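S.K.: Structures are listed in the sections that come next.
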Structure P
Amino acid sequence: MSHADIVKLPLTCDSLIAYLLDESLLLYSKKTQNVYGFEKGDAALFLQIDELVSSYDCAKIAEKFHDLDAALVKQMYDLAIGKETAAEIEYQADRKLGNYTKDSQSRVFYQIDNIVFAVHYPNDTFSKRLHPVFKYLYTEKPDNIAAKTMISVDFFKSGALWGIYWNDTPVEMTMPEARLATYLQEKMMTSAYQAQRYLIALHAGSVEKNGNVIIMPAVAESGKTTLTAALISHGCSLFSDEVTALDYEGSVHPLPFCMNIKEGSWKVLDPMYPHLVERDTHNRFDGQNIRFLAPQSMHIGRQKASHIIFPKYIPDAKTILTQISAKEALFKIKEAGYQVQESMDENKFELILNHLVSLPKYTLVYSNLDEAIATIDRLLEV
């Protein structure tokens, strides 16, 4: 699938860089790392105002566009001269892994790429409850530990709650025992992708079928994981259901963790995964109950993304696939949640445009999984 062309435009203000993509004009601020977007007529208006700001003040420019909204003209004028009201974006730093210290505790080892988690379970109850969640990553004691990134994981009790030591450093919070598995998986997943050199990590599921890699960013309660699980049962291979990490070449990195199936989807997925009802119930940070679904049909190796689909489950809605603009896609990516390594800059933003935002991009509203899957299959046949 071909990418849309991107045209880079010079602007009067040195702190702004403009890109034309699809019918969107995207402005990246080197000063605040914010992104601004205009479409069609508004895009043309901003470029006209940008040509005028070096010769005219705001009042004179407003006179030239007297039939337009004065507030919009003022907003564009301020932006064109580099007067931004948005605060500078501060990106959360990657988690520090700490230093591994070998000890005499009995440990179970789980490995992803070159990172190894050495977990000490305090008793058999812990092992029986947590090991099935991570057994797909199980490895015998790794050779050449010095060449691996090692993380020791230990549990400690604090009153009625439990905490976790991460390379002998306590994590941010304590929690009920029922929440440990989901929290530990989130920390392991984050450490796994942050141990790699990544361009952007999205709150998104991702699957592959017939050479096509679909990234599905979504806010919570959008049906992302349910749709991902259904696609896996219909011939797709899995990259991840929760975090999709894209590298500097535009390839997706597999994260072989269990899918977190919320209670509302257990019955829906029962025909595809009848064993799901037998799984232990765990609790999430938001209080929701989940069951873990094994990461079956995992994709092997990295592969370039080909499509972006923003899913949205709405009860009783018709299944509708709608192509969207670059501006809309960037807004939805921000809404769903993302992380860049260290911080954003001009080069990274251009790579994100080239490898992600220039892909064919759609919203998918659905209430029926079979219809949603058939719609995606038809899209991939084009």
Structure Q
Amino acid sequence: METEFEIWKELSYQNSWYNSNKNPEPLKEVTMLKLLEKYSNLLPVTSSTPLITLGEGFTPLIQARKIGEMLGVNLYLKYEGTNPTGSFKDRGMVMAIAKAIENGARSVICASTGNTSASAAAYAAAFDLRAIVVIPAGKIAMGKLAQAMIYGAKVVQINGNFDDCLKLVKKVSDDYPVVLVNSLNPNRIEGQKTASFEIVDVLGDSPDYHFLPVGNAGNITAYWLGYIQYQKEGKAKKLPKMMGFQAEGAAPIVRDHPVKHPETVATAIRIGNPASWKRAIAARDESKGFIGMVSDEEILKAQHLIALKEGIFCEPASAASVAGVIKMAKSGIFNGDETVVATLTGNGLKDPDVILREMDKISTIPNDISAFIKEVGF
């Protein structure tokens, strides 16, 4: 693989040749809607905050007609997989990186099960910061690890789980000149709350229920904060019940104690001691909501259902929200006229290995038309 110097040398040569042989028109600036600009009055944005963007936010709120009809609710999916690095983390990361730049930082650090590392690495690369990523060995989806590596982050694996990684990076950020960009950083929560604003902007009010996967618990905290702020601004009349769902093998909030060795196919929420535990409990209690758990089987069934019925491919952790909707529908909590939003936190291409293991193997047939007709069932 070419070194960075070799790539830049080649690009510089091509550029000098082009400029000496052409008289190009100056590049036109492309106007892009910026999340930090759109909601600046509700974010910690000052006159010194750089309004950076990679095109994060403004993700679709998709009506899940088929699943909603099956469950007897008006169901919408807030699909965060269309963010630049394929997950909701970009909302918080743009705010955290902008504030880091504003404060003169030169490097950032995070612990990650995958999505945070990809997001931190991308924004650091785009805006000239060094990124250091600490991951648990063997506990990260390859698609996410590939992102962090291609963006040029310094990736370090440790023998331990996510909680061990988080302890390490907290210590390092306390003792060295590097900014922590996990959700312990309040600017991450500030950026993530903008998803609530977008939902109300589309629906005209808050939903009756909002279902989310819960791992490190920053997202349920952020959404609740966003809904409260939008109601205070007069943009929403009501507040939703916040419904969080953890994986059965990584459900410390539900079990009311840390899980030393969390295990689940939903790698993004494989966390045994959430950093935002207390704030998640507050969101649940203040909203009169609920935090429960779903099995890996329920998660994978929901992931398949979302793809099969609504044409959306989300990663396993994302499907915990819809698995939660299904579970609560079976328990009989819905009357039938409620508006329910479920957040799909990440793109399915982030973590395809589970699907490839679970799905039936693709058959190979002879190169023959009759064999083909028989196989496809015409």
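All of the numbers you see were taken from the coordinates with simple rules; none came from a lab. Nothing here was measured: the structure is a model prediction, and the numbers come from that model. Cβ atoms are built from the backbone, for glycine too; each structure is taken alone.
S.K.: Thinking of P, Q, which structure, once distance in nm of label points 7 Å out along Cα→Cβ at positions 92 and 316 is computed, gives back 3.7?
M.R.: For distance in nm of label points 7 Å out along Cα→Cβ at positions 92 and 316, the value 3.7 is produced by structure P.
S.K.: Quick check on the output: -13500 is helix-only ellipticity at 222 nm (-39500 (n - 2.57) for each DSSP H run of 4 or more, over all residues; to 500), derived from one of P, Q. Which one produced it?
M.R.: Structure of origin is Q.
S.K.: When semi-axes √(5λ) of the Cα gyration tensor in Å, for residues 60-227 alone is calculated, the result is 46, 20, 18; to which of the structures P, Q does this value belong?
M.R.: The correct label is P.
S.K.: May I pose another question? Identify which of structures P, Q gives the largest calculated value of distance in nm of label points 7 Å out along Cα→Cβ at positions 108 and 172.
M.R.: Of structures P, Q, the maximum of distance in nm of label points 7 Å out along Cα→Cβ at positions 108 and 172 occurs in P.
S.K.: Quick check on the output: 5, 23, 31, 23, 11, 6, 1, 0 is P(r) over Cα pairs in 10 Å bins from 0, in percent, derived from one of P, Q. Which one produced it?
M.R.: This figure was derived from Q.
S.K.: Which of the displayed structures (P, Q) returns the greatest value of Kirkwood radius over Cα pairs in Å, for residues 284-323 alone on calculation?
M.R.: Structure P gives the largest value of Kirkwood radius over Cα pairs in Å, for residues 284-323 alone among P, Q.
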